[in-house]
Structure 1
Amino acid sequence: MTHDAVIIGGGPGGASTAIGLARAGRRVALIERAAFPRRKVCGEFISSASRPVLDALGVAESWDAAAGPEIRRLALFMGERVVTAPMPASGGPGRGLGRDVLDGLLLDQARRCGVEVFQPCRATGFDRVGAGHAVALDTPQGDRTLAAPVLVAAHGSWDRGPLLTQATKSHAPHDLLGFKAHFLNSGLDAELMPLLSFPGGYGGMVRVDGGRVSISCCIRRDALQGLRQPGQAAGDALETHLARSCRGVREALDGARRDGPWLAAGPIRPALRSCHADGVFRVGNLAGEAHPVIAEGISMAIQSGWLLSRALDGCDLADADARDRAGARYHAAWRRQFSTRIRAANAFAHLAMRPTRFAGLGGLIAAMPGTLTFGARLSGKVKPLC
């Protein structure tokens, strides 16, 4: 075996797993197909519940220095309604950080911990071989094969490709598509993180690093198609729809300018999934994916990577039965940590995409803003990692 573990994907989930394993003395290889810095469709918010994990990974100080302002208040932007409420009190405020900064910060720490990083490099396939897995790579220097008893898929659930852990291509009118853009000179209150509810979709806004405001949204494919004018870019149509549908967005973007184009990804298919199947461990949204409406994607990815590295701590990696038992422990810990918020996010997202149905709840939130605070607590914003 060339390594103890091979990890496919260098985002927050893969890098966190790599750091945790390397700090426990494992020989780790991490494969990332993209050169960094890279922009990604992502809400870019990390809740306070992940702060102890950032400390354990050794990146908390770097994150503190790079991240945007502390987020202390929530908001709902829906039609002409703007409602604000405090973040849950326990655990401290979360903060936003662009993926073009965060991903490099985590991967640099992985290198410092001794992880062998293959980047840019593409995994083209893997097979069970003896007591482990053989992973075929396409590198700038030519083809190469790595072998390890532990294989971790951390490439995300939206990737399409030849790997058995990658989804097949599909296309349906009800697909949820993800979009993200950064804006400069926005009037959004620095400590505020709004939820956006608009016909056909939902989204969020948060201040990140460098004075940027990040807007991330999900919208149904058929709704987006109905909005676009001939020759109009999808992101431009979405931006117009947001400003027309939400007074809070119009006011926050008044005088702002977009920093780069809209990014798009998807389809997004939130669900509970298997964390360990066919001998392959899964982290990030491959293990399970919540609707982005709760802004917990990065936190869940980082926490899942740490949970896996702890489940494998002390495991005899050469023993397939021991790896399976570690996989069962990891799966159980993952479900305890995340299953409630995934189910809650599913219900809330389907309401948020339909403002006419959401109107009653919106009225309740306006009358009782603490409902937003309760929802943030339910989403796991202050739930410590077991």
Structure 2
Amino acid sequence: MDVKAIREQFPILHQEVNGSPLVYLDSSATSQKPLPVIEAVDAYYREDNSNVHRGVHTLGTRATEKYEGAREKVRKFINAKSTAEVIFTRGTTTSINMIAYSYARANLREGDEIVITPMEHHSNLIPWQQAAKATGASLKYVSLKSDGTVSLDDIRETITDNTKIVAITHVSNVLGTINPVKEITKIAHQHDAVTVVDGAQGAPHMSVDVQDLDCDFYVFSGHKMCAPTGIGVLYGKQKLLEDMEPVEFGGEMIDFVNLYDSTWKELPWKFEGGTPIIAGAVGLGAAIDFLNEVGMDNITAHEQKLADYTMEKLRTIDGISIYGPEKRAALVTFNLDDVHPHDAATALDAEGIAVRAGHHCAQPLMKWLDVTATARASFYLYNTEEDVDRLFDGILKTKEYFGDVF
């Protein structure tokens, strides 16, 4: 994998921040965008801008072909059976809320259980809290092991015949834990429970085969995988989606409208009311082409080397706490003794190094870790070992500075 050539495709990386070359280590929050994606969105607005599905003129036809072409690219990317199973949304948060509102509220009853973990992003926690409150169902949590992983024995113990939904992240955005979602899905299905996989940190970094995972729903965001913001995907098994009611009503998603009743279009369009995020879908299609050209397995291997190298380097620093398991995805979350993570992130930014600091939309996990916040360095296909070396040197300078201050 030619990382130098890849980096040339990302214009934003070729700048200085606070007098130093930018080191971008915040891809778990949002990835940077390569030229093919930028150019695809620009070309759509310059040459093809029109609403989709509604017109027979040339621009409308070209826009529709690009929009639906992007859907087919997503289908292949995650190996869905049909484009009917691929719904375009605003992102992971919207996708999970759609499932929690349309599927969960229609199917949950008092006494039913929703099983999740304490490592979930708020987007895969709050919608289930609200669904439980609305239906009388209850939330059950799978306990975490000391390294921030889940055991299949605990999964088996937590999921019961009362469990109707199991919602779990593919990859923790804080710990880097890669959950065994295929095995969890198999256990859930033994109890006739439906699985919802939050793939926001999974789909950008590894090959995803929803048929192999056998999950019932899989959701992810484009902006974390080189695509524009505001576009995401809800994958669902066709039978489940067919039985679900739309959550937004209006133009585009209807079949026939009468004065007192209406009927809906077939999948996937019944869930895409109004003018969709056309340029975002075009950009997502271009991002998938870009990632496929590099190769998802190559990206995974490259990121694994970076994560291992980072762990090796940071472990040599006195007074640093690193959170999460040994085998992890491409992120490292840490704290420095006596230095608030916001201060650490500010000091690193002064060196041109962008990391994320805060609770990372995972406050229950922060409580489990017994911290108020952490700093997180997250990697993607365009990062290098030199970036990690800069992070290492920046942390040492940060420790030295705050050591002198205090």
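Tell me which structure, out of 1, 2, gives 62 once percent of Cα pairs over 17 Å apart, for residues 58-121 alone is calculated. Derived from 2, not from the others.
Which structure, out of 1, 2, was distance in nm of label points 7 Å out along Cα→Cβ at positions 42 and 322 derived from, given a value of 4.0? Don't skip to the end; give the middle numbers.
Working: 1: 3.3; 2: 4.0.
Considering all the candidates, the number was obtained from 2.
When Rg and Dmax of the Cα atoms in Å is calculated, the result is 20.5, 63; to which of the structures 1, 2 does this value belong?
Working: 1: 20.5, 63; 2: 22.0, 74.
Matching structure: 1.
If distance in nm of label points 7 Å out along Cα→Cβ at positions 218 and 314 is calculated from each of 1, 2, which structure is the one that comes out at 2.8? Here the read-out was taken from 2. Once FRET efficiency 1/(1 + (r/R0)^6) of positions 138 and 330 (r between Cβ atoms, R0 = 35 Å, to 0.05) is computed for every structure in 1, 2, the highest value turns out to be that of 1.
Taking mean projected area of the Cα convex hull in nm², for residues 26-73 alone as the criterion, the largest value within structures 1, 2 is that of 1.
Given a computed value of 5.1 for distance in nm of label points 7 Å out along Cα→Cβ at positions 2 and 226, which structure among 1, 2 does it belong to? Source structure: 1.
None of the figures in this text is laboratory data; all of them are computed from the coordinates on show. On a predicted model such as this, the values are computed, not experimentally measured, just so you know. Cβ atoms are built from the backbone, for glycine too; each structure is taken alone.
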